[in-house]
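Below are structures written as structure tokens.
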Structure I
Amino acid sequence: MPTSWKKLATVNSSNEHRIGNVPNLVSLTRLPLAALFPFTLEHPVWAIALLVAAGATDVFDGWYARRFHQETPTGAWLDAVMDKAFVLTVVVTLIAASLVSPDEALLLATRDLGELPLLLYWLAVRRARRRERSANQLGKLATLAQFAAVAALIAGAPHRGAWIAGTAACGAVAAISYFLREWRAERKAQD
């Protein structure tokens, strides 16, 4: 990698709480994408394009942070909050537009709902122990399933129930994997 790229990549890496590094700024782009989403439902191609753009920012911010050693607790927290803000906006919009029922929305959000108790636990013990929290492959698969299911529902794809059930199953497996990871970490910390 050219020296100038290395310098650019590490500009803000010394301060782990600074919001202004590249991965954090990329994560923050999901807010305007979320704000635009409700206005795109009458044009499914635009709505799906926003979903793809949000997914791309989610992949890119993590890749950039790892590649250029800008992984920080603040960045991990910001990424998760931006993910939840985008997903919540999409779900509320879909319910308001009657594209999904509240029950279907809950199934689409299985992973997010499953992670909520764990998030509250992390916040409660955060000061006692600082361990890196990051997505795992099952979490990424659940996110991909959510985005694919929402895109399929917006596009009016057949097998609506299968899209929703598949997403709920992926979400449940991902949430369980996060609980198991935390349980193992707790056991290791106690040993």
Structure II
Amino acid sequence: MEFKSMDSLIKLIVNLFISELPKKKQIKAVLLFGSVLKKGKFNDIDMLLLGNNLGINDLEDFNLIKTKIERFFGIIINLHKDEFNLDNLFRGVVVYQSSYLFNYTQAQKQYLEFFDNIYDLVLDKNNKNLFDLALINLAYSFCYLNNLVPRTKSDALEFFNKKITNLNDLKKIGGEIGREIFNWI
């Protein structure tokens, strides 16, 4: 199975997780394994982090992004660690290698900001400022995804043209747009 043939939700979640990896130089590769590789329903997402001399602290460094993903999508991520060697590279589907170059598109960059803002909003549901920030980031993501070039925040919201009045709508439409943005990978 190839990563590009996986469900768009899996690709979105993995890409959100991978966005944190360049900060952690000792992670040389990440593999997906387990039920997520089977066509159809999966229980959780198992990721094997490969590197030399990885400790429990190396896994704990990913707790924040793991928590954000689990709360937003309701899908559990199980992180495992092992040594980086040729044998381990064939234990699953490689979704990251430290030699990969990450050049996020404008749509992806805006979506990553949306994701941070909506996580903060989930923790503070009554914060109107966070809601507005998340909505604007999502509007810009939508615009860049559809090759629209807004000059202002108002333009972005006008192009977006979605009636979103609550957190649930923002999460639902945000998930749909995220799937489109990261589906090409």
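Once distance in nm of label points 7 Å out along Cα→Cβ at positions 105 and 121 is computed for every structure in I, II, the highest value turns out to be that of I. Mean count of other Cβ atoms within 10 Å over residues 41-48 computed as 14.5: which structure among I, II? It traces back to I. Could you figure out which one of I, II the value -14500 for helix-only ellipticity at 222 nm (-39500 (n - 2.57) for each DSSP H run of 4 or more, over all residues; to 500) was computed from? Here the read-out was taken from II.
Given a value of 47, 44, 26 for Cα extents along the principal axes in Å, point me to the structure among I, II it was derived from.
Computed on structure I.
Quick note: the coordinates plus some simple rules give every number you see, no bench work behind them. Being a predicted model, the structure only gives us computed values, none of them experimental. Cβ atoms are built from the backbone, for glycine too; each structure is taken alone.
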